[in-house]
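Presented below are the structures under discussion, each in the form of structure tokens.
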Structure P
């Protein structure tokens, strides 16, 4: 079975919402929420952060040091190589790719995708080939050897920046999509065929996430599942309008 390592990519230099990964949700940085949700996944052996060597990302390394989180640094633009080097340093056999701008990340969804990966012959398993989960619960699981092959053969800037296009699209690997057991379109707050956006790209997204956290967390409880968010949006549909235009 080998060692399964979740790697959270994070950087401060977002053009649409600079420094977003360290912006606070409640009284904690978004990266803290993503990390703490990831470590709750029972099928993951380690969770680490992979940031860049740019001076602006010294703040991420300092944050990780403060919170005893393993942090690796690599290329800003060649994220594929950054992932590869991190996987090598962590002795990973299986890599779980996560991003630091998804504060609704679900430990249960991580475990579901990892379990399907382990039970199949696919080298790449995800829930994003066809979206049945909200955008923001994204999980990609792949063989570390496949990551090495991609690093050696991927040539386009898109393949290098987005890590998995070569693995997903080259035809060299078997891939599998994991579908959501929850039919999200049963909720009236979601339009037919619409994929809810629960990732943070814009200021409006951050406002939406903060409002949801304010309502669903308290007394030390800050992990909630997708169903809780949908039920909240049914009760308070005006929340969805906060970032509807994005």
Structure Q
């Protein structure tokens, strides 16, 4: 069996950096208005920049921030596989990212050949984390320093990439992939489009953290199915 204990499953939740466009610094607000013009042209939307900010800014690392990082690792207890799940969440992004970096260091102390795994992490989660860490003046963990490396030197595992089999014409969501593969996906009362409102309007980080960890669990099960393992890891949640 392929080495599984050195894989750290990852998912992040992001929101606009401020609750509304008018609260941004002048320079950033001007840049967002310019950016929103491209968004409208590419998606045939007629929304004004302020509305687009609430709906779209969270997916751009220049205008969004990380509020939760979910991580999980596989362990085998006798014949049963478990996935140890932990969320790192907070309102102060720099503190959250420092805590994440420390968690990565502890993991790589045990597994120097750490590989991240998640859905679309090569195009979204890891680049977003790297950019936000740079913005806060934080050093990138060795496992995230990909600048200058060839594509084939990036050994992180991406379930979207595995499912594409070289086909880059369309995007397949994690929820769809789980449904197609008949993988039980934990149900929740929110989806990705609702995270910003849950954060800025309801101020409910624990709710976001639960949703984030459900995606980590689902991604781990999808990965194992794609790799041909007849394993459904049992979730074990760590709260401290």
Structure R
């Protein structure tokens, strides 16, 4: 999937000279975590988010500041903090170096950018103009839409076994040599040994994603790889 498949095309935006309080009202009114800031030509000039409004004098969250020693040796830092907590215009608070994507950017790349830069939304830019926004909420909607419907046909034990084996074989972390599994009447039973409890969770998730599974029986034993001591065993 690409960004164009999930992005929101109706844009609510701010302008550099807008009052901070007006931008905040827009966020509240439209339930948004941030706004792209566009100049007179509609070109992306920055972005203002709820994070920019956490430290504000109006609500007493401006904090103590960097202290007199820092203020003496690095006066610019203290001045910047004052602007951040007292600014009246969007242009004084907005982030100017904005991370953005195009409509044809793969969705996986957009998610990677969100994670790397710790942002909740990305402007979508084409030919220098903002044409939409892709946000975490859009990804959530895409996830719900992509969820498979309950299978109408009966899945046999043999089919479940084949799908289970194929998925396990495709995972490099799976303990192939020491892991066994059987399927009977839709119940998957795992047996053998694992070396890390996180493997247990991952194996269970694989089973839960196979259509037709009714329940899972876990008979796996966790063994410490260095000493061979049993760390955990099924009840």
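With relative contact order in percent (Cα under 8 Å, 6 or more apart) as the yardstick, tell me which of P, Q, R scores highest.
Top value of relative contact order in percent (Cα under 8 Å, 6 or more apart), among P, Q, R, belongs to structure Q.
With volume of the Cα convex hull per residue in Å³ coming out at 148, pick the structure among P, Q, R it was computed from. Intermediate results must be reported in sequence, preceding the final value.
Working: P: 123; Q: 148; R: 229.
Only one of P, Q, R returns 148 for volume of the Cα convex hull per residue in Å³, namely Q.
Taking FRET efficiency 1/(1 + (r/R0)^6) of positions 116 and 188 (r between Cβ atoms, R0 = 30 Å, to 0.05) as the criterion, the top-ranked structure out of P, Q, R is Q, with the highest value. Given a value of 6.2 for mean projected area of the Cα convex hull in nm², for residues 60-131 alone, calculated from one of P, Q, R, which structure does it belong to? The read-out comes from structure P.
Rule-based calculations on the coordinates, nothing more; no lab input. On a predicted model such as this, the values are computed, not experimentally measured, just so you know. Cβ atoms are built from the backbone, for glycine too; each structure is taken alone.
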